[in-house]
1. With distance in nm of label points 7 Å out along Cα→Cβ at positions 5 and 53 derived from the coordinates and found to be 2.3, which of 1, 2 does the value describe?
2. Between structures 1, 2, where is relative contact order in percent (Cα under 8 Å, 6 or more apart) highest?
3. Computing Kirkwood radius over Cα pairs in Å gives 19.0 for which of 1, 2?
4. Looking just at mean count of other Cβ atoms within 10 Å over residues 85-92, which of the labels 1, 2 belongs to the structure with the highest value?
5. With helix-only ellipticity at 222 nm (-39500 (n - 2.57) for each DSSP H run of 4 or more, over all residues; to 500) derived from the coordinates and found to be -11000, which of 1, 2 does the value describe?
Structure 1
Amino acid sequence: MKKRPFLTAAWYDLVMLTWAVDQRLLTSLLPRGIELDLWRGDALASVVAFRFEQVRVRGMAIPLHTRFPEVNLRFYVKRQAPDGTWRRGVVFVQERVPRFAIAWVARTLYGEPYVATPMRDANIQGVPSDDGTPQRTLLYEWKRDGAWERVVALANGDPRPMRAGSVEEFIAEHYWGYTGRGPLATREYEVEHPRWNITPLAECFLEADIAGLYGPSWVAPLSEAPVSTFLADGSTVAVYPGRDVEGTARASKG
C-alpha cells in the first residue's frame, strides 16, 4: 500500500527548454547507484519554469506558501529496481523559489539544491492570430545580484497530446527524483501525476548570466540552440516521502 503523500500541489504552465549536453558534465553529479538516461544517445538537461498552486504539506496549507513560481535545472537519470524494472527520474542541479521556508524544508528533508530569491511570474493573453489560434506569453523572473533574469515563452496554439516516442514524451515522463546524501547514500522519491498535454512554442529563451546562475561549465551547452522547447499544461501532483536506495544507505554506514 502506497504511503500518504508528503506534498500535494498543482503544477501549471510548465515551460521546458532542453539542451543536449556533454555526458562528462553530468556524470560527476550522479548520485550513487544512478545512471544517465539518454535520448537517442544524448544526455539532456532542461530548464523548467512553472507555477506551484494549491500546495499542501501533509494535507495542510501553509499561509502565504500555497502559490509561487519555481525555476529549476535538471537532467535525466534511471535506476534499476530490485524487481528488474527501470525507474526513470531526474536529478536537480538547482531549484529556485521565492519562499525561504519552502527552500529550507526541501533542503532539510529531501537534500534538494533549493535556493530562495525574489521571483515573479506573468501569464499574458495575446490577441489570437488571423486564423483564430490562441496566443499567450509566459514570463518567469528571478532577482539575483540586484538584476532580474528570466525565462520567456510565446505559446501559439491549443494543447495537444504528446506523441508517443517523441523527445517531449521523454522529457516529461520521468516520475522519480534522486538526491545524493553524501558520497555513498542516495534518496529516491516518487512524483505522481497524469500524462500532460503540450502546446508548441513560437519563441522561448533563457535570459540570464549562466555562469553566475549555474556555474561556468554550463555556459557552453546552454548557449547552444535547444533541442526542444514546449509548454506542458500541468496537473495536480503528489510527492511521496523519500527512501534510501537499496545498498547505498548501508554502504554509507559501513
Structure 2
Amino acid sequence: MSLLELDQVSLTFGGLKALWELDLHVDEREIVSVIGPNGAGKSTVFNVITGVYRPTAGDIRFAGDSIVGLRPHRITSRGIARTFQSLRLFLNMSVKENVKSATYGHTKASPPESILRLPRARREEREVDALAEQLLAFFGDRLQGYRWDQPAYSLSYANRRRLEIARALATRPQLLLLDEPAAGMNPRETHEVTELIVRLRDELGVAILVIEHDMHVVAGCSERVVALDHGVKIAEGSYEEVANHHAVVEAYLGRDPEALAES
C-alpha cells in the first residue's frame, strides 16, 4: 500500500485549473521528484497535500486515511512535514530553538506544568533538547557544537536550508516534502544536498517527495520522477524515461520547429 496517494485531485481558482485530475503516489522509504517548468503546479501539489488548499475534486490519502479537509497542523501531526521554497526560519531564535519549536505539538505537559516546572514538563524538556541535538548532529559539523546557540540569521544560506530540514524532521514525519532544497546553492552544495536526501531515506527511513529544478539533484536521488505542465501530469517513470519524454522536452523547450512545420 502506498504511503501517500493523490487520486484524481483537481484544484481550480475560478476558471483557472491549477491541478487537473492528478494521480500521484509515494511508497514507504521512496524518493519521488516532481519536476516541471515555472507555473506547472509543483508547489500547489505540496499545498493541497499539507492542507493549505482544499482540492476541488479528488481524494488525498495518507497511510490509508483521507486527509482532505484537515487543517495543516493536523496533517503534520499525522506524519507529513515540509520545507518551503522561501525559507521560513525564526531568524532571531537560536539554531537549537528553531528545531525545538517544531516538537511542542507532540508534548503533553499543560501550560501550568510548564510554568511551574513540574516533573513531566522537565522530563519532556530534556527529551526535546536531546532530540534537537540528535537531529542537528545528523548534519555533521554544519549545525553542531557552538552553532546550537547561534541565531539562525548568522548561518550561511546553505546551512539555513539544512536547519529548515532539521526543524521539519523534529515533527517526526513519515513523509518529508522538500520544496527546491538546492535552490540558490553552488555545485558543491548541490551535490551535498543530493547526498543528504538519500541519507534521510536510508538512515531515518522517511519517504521523500521533492520539488526541484536542478536536474543533477533529481537524477542523483530519485527512484521515480513525475513531470507536470499546467497542473497536468505529462510523464512518470525513471529519470531517463521522463527526461527524454517528448512532452517533457516540449514543456521546457517548446515544440520542435520541424514538428510544427509538419503539423
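1. Going label by label, the one that fits is 2.
2. The structure with the largest value is 2.
3. It was calculated from structure 1.
4. Largest one: structure 1.
5. 2
Read-outs: derived from the displayed coordinates by stated rules, not from any lab. Keep in mind that this is a model prediction, so the values were computed, not measured. Cβ atoms are built from the backbone, for glycine too; each structure is taken alone.
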